[in-house]
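J.: For reference, the structures are reproduced in the following blocks.
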Structure I
Amino acid sequence: MKFESKHLKNSSKRSELIILAEKNNIPIDNTLKKLQYEAELRELQSELVNLQKWMKENDYQVWFKDNSDTVFCKKGLFNLSLKEKMTLSLAMINVWFRRNKKYIKFLKR
């Protein structure tokens with residue numbers, strides 16, 4: 001059995017849905033795990049935004065970026081040559097394209 005619209009209309013709390021699922025033998029383990037994951041993801045996203053604001057307020061900038069790592073440093077701490085700045089910019093563009101590959105394919109249609 002699955003949740004139906006009448007179940008959702010009659011329940012106003014998460015605990016009521018859990019009780020309803022247990023009574024009707026509706027498997028909800030994966031759904032609960034997904035909801036917990038999404039809640040944690042929202043919390044981490046807000047922390048990331050706060051960190052980015054702090055870094056901007058305190059004059060930090062991207063110094064190096066690849067697939068999984070980003071290194072920041074205080075502005076003026078390192079004097080980057082034009083070649084290093086271009087390499088960094090190209091790396092950032094490359095990462096952006098890899099992250100948005102599916103979206104770009106969708107737009108080409």
Structure II
Amino acid sequence: MGAVFVNSVPVRSWVAAVRRGILENERGELAILCRTIGDYDRGFLKEQFKTAIGKTWWERTDAIRAIARQLGFARTGMQIQDELKSIINGLLRQGELEKDGGRIRVVQ
């Protein structure tokens with residue numbers, strides 16, 4: 001990463017990216033941890049999804065877009081949509097999400 005870019009981003013943003021699993025910090029050196037949605041562990045994605053949407057009702061498409069942004073993806077292409085739809089369906093089957101028509105939320 002260029003020095004100008006690195007210096008223009010607040011430190012809290014780098015810390016958040018490491019915490020969210022976007023970047024890894026190896027002795028002060030930052031590197032991209034996952035380049036595609038498929039690189040993420042499914043369990044990690046489920047936990048991130050539940051954290052992102054919480055107990056507020058979300059339209060499925062809005063929830064997918066929000067978690068994609070949280071993970072650092074600028075666009076929500078078919079691969080991301082398909083993977084996150086699968087995550088939603090898995091969480092619904094496990095009883096960790098509830099649905100009301102097209103809306104979802106974490107079970108209260």
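J.: For structures I, II, which has the highest computed value of distance in nm of label points 7 Å out along Cα→Cβ at positions 36 and 84? Numbers along the way, then the final one.
T.: Numbers: I: 4.5; II: 1.8.
Biggest value here belongs to I.
J.: Ok, one more. Could you tell me which structure in I, II was used to calculate Rg/Rh (Cα atoms, Kirkwood Rh) as 1.22? Mind dumping the intermediate values first?
T.: Working: I: 1.22; II: 1.02.
It must be structure I, since only it matches.
J.: While we're on this one: Have a look at I, II and say which one yields 2.4 for distance in nm of label points 7 Å out along Cα→Cβ at positions 12 and 28, as calculated.
T.: Numbers: I: 1.7; II: 2.4.
Among I, II, the structure yielding 2.4 for distance in nm of label points 7 Å out along Cα→Cβ at positions 12 and 28 is II.
J.: Using relative contact order in percent (Cα under 8 Å, 6 or more apart), single out the structure from I, II with the greatest value. All intermediate terms of the calculation are to be shown ahead of the outcome.
T.: On the way: I: 14; II: 24.
Going through I, II one by one, relative contact order in percent (Cα under 8 Å, 6 or more apart) peaks for structure II.
J.: For which of the structures I, II does the calculation of helix-only ellipticity at 222 nm (-39500 (n - 2.57) for each DSSP H run of 4 or more, over all residues; to 500) return -15000? Numbers along the way, then the final one.
T.: On the way: I: -21000; II: -15000.
Going through each structure in turn, the value belongs to II.
Any read-out appearing in this document is the output of simple, stated calculations on the displayed coordinates, not a laboratory observation. In this text, all values refer to a predicted model and were calculated from it rather than measured experimentally. Cβ atoms are built from the backbone, for glycine too; each structure is taken alone.
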